[in-house]
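What follows draws every value from the coordinates through simple rules; no lab data is involved. Since we're looking at a predicted model, the values are computed, not measured. Cβ atoms are built from the backbone, for glycine too; each structure is taken alone.
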Structure 1
Amino acid sequence: MSLVLDSVTLTYPDGDGRLTALDAVSLDVPAGTLTAVVGPSGSGKSSLLAVAATLVTPDRGRVAVAGTDTAALSPADKARLRREHIGIVFQQPNLLPSLNAAEQLQVMAHLSGRPPKAVRGRALELLDAVGLADQAHRRPHQLSGGQRQRVNIARALMNEPSVLLVDEPTSALDHERGAAVMDLLASLTVERGTATVLVTHDRTHLARTDRTVTVQDGRLTAEPVRA
C-alpha cells in the first residue's frame with residue numbers, strides 16, 4: 001500500500017491574509033520505498049508530514065493512505081486510520097520514563113484495544129529487529145540516545161502500519177549513530193513493506209534513501225531517482 005498526495009494545497013491564517021504552506025504538492029510513495037524530504041526551515045516539510053499523517057486537513061487536493069481517500073473521513077475515522085495504518089516517528093522519542101523498552105511498544109497495542117500481555121511477543125520481535133533484544137527490560141534513562149530512537153522506531157511499527165512517517169530521526173545523534181538509524185530505517189522499509197517518508201535537514205545520509213524531494217516555499221521538486 002502506498003501514500004499518495006495529489007495537488008495538495010495548505011494555507012494558514014496570516015494577519016488579514018493566508019500563508020501558503022504547501023502549494024499544489026503531489027507525491028507518490030510506493031510500498032517498500034523510502035523517500036526523503038529536505039528543505040530549509042519554514043519551507044513546508046513539517047506541513048507535508050502533518051498532512052500525510054492526516055493530522056491537518058489541506059484546503060485542496062487529495063491524500064490517500066493505504067488505498068483510502070481521507071477527504072471524506074470523520075475525525076474519528078482519521079484517528080482509526082492513524083492507529084491502524086500510520087506509524088509516526090517523532091523527532092524526540094518522548095518515551096514514558098516509568099516503562100521499559102518492551103512496555104513502550106505494548107502500550108501502542110493497548111491503545112488499539114489489544115491487551116498488552118497478548119502482544120508482548122510482537123514487541124520483543126520488533127526490539128530484536130532494531131537490535132535491542134537484550135535491552136527490552138531497560139527504561140529510557142538506561143538507554144543511549146541512539147537506542148531510544150530505535151525504541152521510537154520500533155514503537156511506530158507496533159501496529160504494522162502501511163505508512164511510516166519519520167521526523168528528523170538523526171538530529172540529536174552523532175554521525176555514527178545517525179548512520180546506523182538511517183540504515184535501520186532503510187532496511188525496515190523493505191522488510192516491512194512500508195511507504196516511508198523521512199523529513200530531514202541532514203543530507204549526509206541521503207544515499208540510503210530511494211528518492212529525495214526538496215520543498216522550497218511550499219513547492220516540491222523531485223531530485224533524480226537513484227538507480
Structure 2
Amino acid sequence: MGAIYLVRHGQASFGAADYDALSERGIEQSRVLGAALKPRIPSVDLCLCGGMRRHRQTAEGALQAMGLPLQWNDDDAWREYDHVAVLAAYRPQWADQTLMRAELARLPNPHQAFQTAFAAAVERWVSGLYNDDYPESWAGFCARVDGALRGLRERLGKSQTALVFTSGGVISSVAQHLLHLNDTHTYQLNWTMANASVTKLIYSERSLYLSTLNEHAHFEGALSHLITYR
C-alpha cells in the first residue's frame with residue numbers, strides 16, 4: 001500500500017497585514033509536527049505545496065525537523081479557496097482587508113466576530129445559490145480538489161509516499177469525496193481541522209481510502225497550547 005499525507009498548514013497570522021504568513025505559534029507547530037512525523041515517514045517520494053506562503057513555511061519547518069531536503073513542487077490545484085472573495089460576497093466592505101481589520105479591532109472579541117461572519121459567508125458560498133458572486137464556486141472548488149487528488153494518485157507508483165502541505169478546506173473536500181459527506185457536514189468538518197494536523201490516505205492499484213483524519217495528538221498533553229484551529 002502507498003500513502004498520501006495531507007498536512008494542514010500551521011497557524012496563520014490573523015489580524016496581520018499578511019495573513020498568509022505563519023504566526024510564531026504556527027512556526028513552532030510546523031517544527032513539532034516534523035519531529036512527530038520523522039519516525040513515521042523516513043523518506044518521501046513526492047512533496048507538494050499548495051502554492052501559498054503558509055504552505056511553504058509549514059513545509060520548511062516540518063521537513064527540516066524530519067531531516068529531509070527542503071524540496072517540493074508548488075501545485076496550485078492544492079491551493080485553499082479564496083476566503084477574501086467569499087467574505088466580500090457576503091460583506092462587500094470587507095473586500096478592503098484594512099477596513100475589515102479596523103472594524104474588527106473596535107469590537108470586544110475580534111476573533112469571535114470574524115468567525116461568526118466567516119461561518120455565515122461560507123454557508124452562503126456552499127449553498128450554491130449565488131455562484132455568480134464568486135470567482136470560484138463551491139462546486140468548482142470541490143472539482144479542483146478532486147482533480148488534484150486524482151492527478152497525484154496517477155503520479156505515484158506502487159507503495160510510494162507523498163506529503164502534501166495544504167489547507168483545511170482542501171482536506172475537508174477530500175474527506176467529503178472519500179466519505180460521501182453532504183456539503184453541510186463538509187464545511188462543518190472544516191471548523192474542527194487543527195493547524196498542522198495530518199490526514200492520511202492509503203492507496204492500492206485499484207482503490208484510495210481515508211485512513212486517518214485530522215490527527216493532532218502530537219500537540220496533546222504538555223503541548224496542548226499549540227492546538228489551534230484558525
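The table below gives the values:
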read-out: Answer label among 1, 2 for the case where helix-only ellipticity at 222 nm (-39500 (n - 2.57) for each DSSP H run of 4 or more, over all residues; to 500), calculated from the coordinates, equals -14000; value: 2
read-out: Among 1, 2, which structure scores highest (criterion: distance in nm of label points 7 Å out along Cα→Cβ at positions 6 and 166); value: 1
read-out: Distance in nm of label points 7 Å out along Cα→Cβ at positions 190 and 214 from the coordinates reads 2.8; which among 1, 2; value: 1
read-out: Entry that produces 2.8 once distance in nm of label points 7 Å out along Cα→Cβ at positions 62 and 158 is calculated, selected from 1, 2; value: 2
